[in-house]
Structure P
Amino acid sequence: MALDVIIVNIAYLLTFTALAVREIYWLRIILTLSQLGQFAHAYMNVDYSKGVWTCIFIIINIYQIIMIYLNRRELVIPEEIRDLYENIFHTQSNREFLNFWDAGRVCQIEKDTLIKTGDMQADLMLILNGKADVVRDSEKTVTLERGQFIAEISYITNNPVSADVIAHDELLFYTWNRDTLEKLRQSNPVIMGKLDRILTLDMAGKLAS
């Protein structure tokens, strides 16, 4: 049996095998091997049309394999926010959390009122460093610290804030704009679905306490 016939039959066998594979990453790898066999067959038989199109398919598949690999690669969460991930956002994968985190920004305030009673909370806020008092009717009700959301009940319900939030000294916090999060919801609803559950549990815990 001629070598080119053996090669093309192996290529078809690989294509048949790929159809039985559900995992897209390995499916593309097997298809690429099959297409390499088809390219070799085209080269040996001087079939330029088949060779060119097979080469295009190979390039596309290799690109997709690389993208799948990069998307699945485990990302390392920076040490300075690892505790926040483990204590609050652990239901998200590392990649989901970092995508969500990158949508926000760091803000700072010093000995000032961050939120006033009656404000509409447009941003989701999380304390990174420092403390803030929640004051209702001139009485402190609770002190917020690292890893706690600020006025998230107002953010979730779209109702006015029911208390002032006043920074002790220097308060470092992370904020996500509502519009930015809505765009993220459209592009990656899985991340936002998990965030919704995190906020709901946090709100339920505060209402119960």
Structure Q
Amino acid sequence: MLVREVMSSPPFVLAPDDEVRWAAEVLLGRHLSAAPVVDEEGRLVGVLSDADLLRHRVGPDPRSSLRRDPLADEEPPARTVADLMTTEVVAVRAGSDAARAAELLVDLGHRTLPVLSGSRVVGVVGRRDLLLAATRPDDDVERDVRTVLADYWAPASWAVEVVDGVVRLRGRERTEASHRLAAALARTVPGVLRVVVDDPAPQDAVVR
């Protein structure tokens, strides 16, 4: 499963000179945790997240500390997205393995990642996108597995069964190369967690 097969596209993007307040309202209205920031050519220059907004838009309350001077000089509030956005951005390629995107999301604690094709932002992939793909109905997964196998073999060459994302294949093909190819093709389908290829003889099974 590749990132381009599960990403949200086209993405909602911001421009560096967009007003911060407007950007915050749009993120809230669209239920987004972050949005890529792009230049006039569509190239990624940063990301504005709800964390960036919280860090700069929620000011201190003098009641929380009697020692705080309410008239103390503070930095002026940011006015544009460029003032707040994070410029050191982790992104993934559209052709990257979705498993790698999942690792980055978990390891970095991010909820979304920009998706690039060349230097241009073509989508956003998030935890929700990956979970939706991983929990697809078995009937949909079975249909798509049959479709990818039909590009290499006649439709009746393989029997396909899917239970809880585990694909079991049985066909007339006896060679190890055929088994490996069938398993590899099945693994490209979103929602496939594991593939088992049975030999024509019931007692033998190859797990991929």
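We did not get these values from a lab; they are worked out from the coordinates using the rules stated. Quick caveat: nothing in here was measured; it's all calculated off a predicted structure. Cβ atoms are built from the backbone, for glycine too; each structure is taken alone.
Among the shown structures P, Q, from which was the value 0.70 of FRET efficiency 1/(1 + (r/R0)^6) of positions 17 and 49 (r between Cβ atoms, R0 = 30 Å, to 0.05) calculated? Derived from P, not from the others.
Which one of P, Q has FRET efficiency 1/(1 + (r/R0)^6) of positions 33 and 121 (r between Cβ atoms, R0 = 25 Å, to 0.05), as calculated from the coordinates, equal to 0.95? Traced to structure Q. Calculated for structures P, Q, mean count of other Cβ atoms within 10 Å over residues 25-32 is largest in P.
Structures P, Q were shown, and Kirkwood radius over Cα pairs in Å at 20.1 was computed from Q.
Just checking, which of P, Q has the largest value of distance in nm of label points 7 Å out along Cα→Cβ at positions 89 and 153? Sorting by distance in nm of label points 7 Å out along Cα→Cβ at positions 89 and 153 in descending order puts Q first. Comparing FRET efficiency 1/(1 + (r/R0)^6) of positions 113 and 177 (r between Cβ atoms, R0 = 30 Å, to 0.05) across structures P, Q, the highest figure comes from P.
Comparing FRET efficiency 1/(1 + (r/R0)^6) of positions 9 and 145 (r between Cβ atoms, R0 = 30 Å, to 0.05) across P, Q, which is largest?
With respect to FRET efficiency 1/(1 + (r/R0)^6) of positions 9 and 145 (r between Cβ atoms, R0 = 30 Å, to 0.05), the highest-scoring structure among P, Q is Q.
When Kirkwood radius over Cα pairs in Å, for residues 81-136 alone is worked out for each of P, Q, structure P gives the greatest result. To test your reading of the models, identify which of P, Q gives 1.7 for distance in nm of label points 7 Å out along Cα→Cβ at positions 161 and 193 when calculated. Matching structure: Q. Taking -9000 as the value of helix-only ellipticity at 222 nm (-39500 (n - 2.57) for each DSSP H run of 4 or more, over all residues; to 500) derived from one of the structures shown (P, Q), identify that structure. The value was obtained from structure Q.
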